[in-house]
Structure formats: structure tokens, C-alpha cells
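Chemist: Presented below are the structures under discussion, each in the form of C-alpha cells.
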Structure 1
């Protein structure tokens, strides 16, 4: 695998750090994969997946989102955002899709994969960028996702807006972090760490906790924008814009608390099927937690993902 990075500057003069993983020169590139990572992590954590996909003939791209990783610049800057951060991250995804296509002379099928927060950004991308430019993307992959939230989301929006108004958008919110993630570890008691819900592999959990760019407490302004984004992505007028012919693959751990231990993920799958999407595939892994790409059976998970991509490329 050939690994490099490049800097892509957006229209607000923010430099985005983008990883590029390419197959060895002897391997013909047959497709492109763009990854949208999750909250409080980095794009570099997808290198292992990139190794699998590049061996199968895919070029893989992943940018550190606004307020994350090397795009943020330093660990102290992680989690700090300007206004409309959710919308800006989605817009950046569309712009990077276009940039990826420009990096390849030949028109190649491109697939967008989002994990966790990145999966919610991708759900927004499906009803915005994808609805306007359906020929640019040949498939969508959602990992560690969830369906429509209930009344608690409205309360979360009100609380985040109030805290941001009182303490400022850049206040690092232990309250909103606790309300959002505090219950995730309960099912895995007795807990070894506060991040046991990520994976049943303690080595992977420890790697996450040791990374200064991961697990950071985010700001009131971020939560305000994020909760509002979650509300928008499941509005009827948004989901109705999603092209019905787009292939969609959803995978999750059965014990992922983000997906309601399987219930929310199944609700999401049903929503897309009822919308009339014609090519919806899914797989829920028994015993799996939030990060299936870092679970004990990750080789199986990555092989399943590569096989789905190959089916779409034909």
C-alpha cells in the first residue's frame, strides 16, 4: 500500500488534512472509497481498513473533519468549531468527493462510508450532495449508525442551545458529554475503562485512549449544531430526496449502544426500505460493540465490506 496525505483548503480558508491510501503500482485501481470518521477520533485510525481495501484494488481517502485531528492542528484545538459545524462538515464531504474524482483521470466508481458521527454526516450528504449529483457516487456505507431519535433529541437541542448561550460556544461541555455518552458503558459492567463500549478488544480501547486526538470533551456549540443536524437528517423532506437506486450497506454491532443495541439500526434499515431504496444490504454482528472495524472479528467485518464493494463494482 502507498500512503500519503495532502492538504485541501476550503472556501473559508480552512486547511483539511486528507489521507490517501493507494494500491501498489502493480494493482489496477477499480474503485474509490471516501471515509467520514466519527466524533472525537481521526481519519488515520482507518489505515488498517485501507490496507484491506487497497489490496482489493480500491484507492481510499479520509479527511480529518473540521475540529478533528490534524485539521484542528493540535490536541488542544480538537472539538472547537465555528458556526454551523454539522453543515460545514457535510459540505466539505461533497467538495472532497469532487476533488477525489479530479485526482483520477479515469472515471471510477466512488463509495462513501461514514462511521458513527460520520454516518450521520453521510445521512445528511445523501439528501443534499448525493441528491444533486447522483452520478458522482455509486454506493453508501453506514457503520455504527442509528435511526430517528425520539423526544430526547428536542430536549438535547434546547439544553445545548441554553448552555452555549450562557457559557459560550467554545465551552467544553462535560454535562452534554455525560448526557450523550454516559449510559453507553452500563451494559458492559464491570467496566475496565470509560470507553469499553467502543470494542470488546482491550488493546483497541487502550490505543484509542492513548491517542491525544481521541476521546476529547467537545464544546457546547458542537453539540448544539450536531443535535440540530440529527433532527434534520430524518425529516421527510430530506429523506425523500435520496436517490432510490443508490446501493446502501449498513453494518453494526448487535451490542452497539449508539444504535440502541440493534433496535435503532433495524429502524434505520426499515426506514430506507420503506422509502423505496432498491438495494439495501445490512449485517449486524452478534456481540459486536460500536467500532466493528476494531472488534475482535474485524477481519471478518472488513472482508464482508470488501465483498460488498466488489459486488457493486461487478
Structure 2
């Protein structure tokens, strides 16, 4: 049968129209994809610009806080620009507000670590039982001492050799907190407290600064209740209960603080060496922001008001 000319023409026109629609769809998809890529690149560039600006502002905070004339709580440590869209917030703190892990593990006359009981108490506070805490503490001692003698529940070369590590333990003090993660059992501790780094340092001269430490740390170190540690912190903060203000009343000696904390007399000989009121190691933290982007810079100094020495510098992206 012969198809009429008009019907054949209509079929061709219909096919052409479908093809046009397909082409338009493809072009629309291409345009949409291009626009999305453009927006993505624009967001990426904007984030890079804001990130660089936030880092620059954080550097400004560090530069100001490092000036020995500037004191903790000085208004110049907090600045906002562009109606609060940009700025920095800097803090001057004592690095001794954390436990110095090398100080606690250091061997003293008699060949024993300085304060294994305190480390056990810390790990037990986080949820470890007595045996688990003892095993990790002994492994930490074996990692940092200079001999090959294994602590009762420790881990020396033979243990790490079985795991394929021929250069462990290092048999020296920790050079960074990240090295602690290499010690047997620290993965268990990290599971109990993912923020364990906030409790430790390697830079202070040793004892915990009772004027700077958080109540949780102070209560464990002083063998006191958390309530007593909070009350003592409030006394340090003064009537306004704010840190680094004119009415602060920091302690000038350890003994009066232990009296207020209610530390048992029988424990004083053990507790007093754990604490101090004056450590020359300073921790400077500055958070700069631009828009929604934040950057943190941390600088640890020794002798900030004299001849300062930089011990550590870190940069972090703040979520």
C-alpha cells in the first residue's frame, strides 16, 4: 500500500520535533551542569579566600597575645570586624593546665616511674578497670624508659617485634602526644576517651598548675572531690566567676589550696609534688574567623615575658 505524501511528511516532521526536544534536553542538562560546576568553583574559591583571611586573623591574635606587655583577659585579645563577620579571639593560658606525660613517667631514684598511681587513676576515671589501667601504664613506662627490662604488665621489644615493629619501643620520652598512640593499649584508652589529648602535654616543666587546670584534672591530682575542685576554681575566678578578670584571686602556694580541697594529710606527701602555681610555659590559642570559616593557631612558648622560645606551633581547621 502506498503511504500518502501528507502522512509521510507528518512523520518526518514528528521525528524532527522529537530530535529537537532531545537536543534541547541535552543542551539544558549541559547548561545545568555548567552552572552547577560554576557555583561549586565559586564556593571553593570563596572558601579558600575566607580560609586565608581566617588564618590571617588568627595570626593577628597570636602576634598580639605573644607580646609580653599583653596580659590574659586584655580586651585587645578579642576583635571583630565587618559587623562581626570577621575577627579573632585569642587566649593566654598556662601549658601546665594539663598533665605532663613525660614528667609522670620519668624514672626517679629507686628506678620507678614518678607517678604511676596518678596515671592509673586517670585511666580508671575514663572507664578502664584496675588491670586494664595498669597494663597501659606499664606499657607507657616501658616505652619511655631507657632499658629493656619489662614492667610487670608492660611491653618491651619482644611484644612489638611479634607485631612486625622492629624499632619499638623508642625508649625515650615522648616527642609528641601522637607518639602515645603507638603504645600497646592506647587504642583502648582512645576508645574510652577520644579527647584524651586535652589532658596531656609534653611541654610544661612538670607539675599541674592548680590555678589553670580544669576541675576534673585537679580533683584527680589532689585526691579530692570534683565539687571541692569546682569550688576552688570559683575562688580563683573571683566574685564574678570569670577567668582572667581583675578580681581573680590565684593561689600563690600549693598548701593553702590543698587545705581547701580537703586533701587527706596522709596523701599530702604524694599529692603536693603533682601541683604547682607558677609554670613558665605559656599556651597561646587564637581562633580567627571570616564568614563561616574558622582557623585555630596554637603556639606554646617558654619564658614568654623574658627571652621566649617557641616549643610548638600548630594550625587547625575549626569545624
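Read the figures in this text as sums done on the coordinates, not as results from a lab. This one's a predicted model, so the numbers in the text were calculated from it and none came from an experiment. Cβ atoms are built from the backbone, for glycine too; each structure is taken alone.
Chemist: Comparing FRET efficiency 1/(1 + (r/R0)^6) of positions 124 and 236 (r between Cβ atoms, R0 = 25 Å, to 0.05) across 1, 2, which structure shows the greatest value?
Modeler: Details: 1: 0.95; 2: 0.40.
By FRET efficiency 1/(1 + (r/R0)^6) of positions 124 and 236 (r between Cβ atoms, R0 = 25 Å, to 0.05), the leading structure of 1, 2 is 1.
Chemist: If you don't mind, there's one more thing I want to ask. If you work out mean count of other Cβ atoms within 10 Å over residues 36-43 for 1, 2, which one comes out largest? Provide the component values of the computation, followed by the final result.
Modeler: Numbers: 1: 24.6; 2: 10.0.
When mean count of other Cβ atoms within 10 Å over residues 36-43 is calculated for 1, 2, structure 1 comes out on top.
Chemist: Something else now. From which structure (1, 2) was relative contact order in percent (Cα under 8 Å, 6 or more apart) calculated, if the value obtained is 19? Mind dumping the intermediate values first?
Modeler: Numbers: 1: 19; 2: 23.
Corresponding structure: 1.
Chemist: Assuming 17.1, 49 is Rg and Dmax of the Cα atoms in Å, for residues 116-251 alone as calculated from a single structure, say which of 1, 2 it is. Present the calculation step by step, with values, prior to reporting the outcome.
Modeler: On the way: 1: 17.1, 49; 2: 17.8, 58.
The read-out comes from structure 1.
Chemist: Tell me which structure, out of 1, 2, gives 30.2, 116 once Rg and Dmax of the Cα atoms in Å is calculated.
Modeler: Structure of origin is 2.
Chemist: One of 1, 2 was used to compute mean count of other Cβ atoms within 10 Å over residues 28-35, and the answer was 10.0. Which one was it?
Modeler: On the way: 1: 19.5; 2: 10.0.
The read-out was computed on structure 2.
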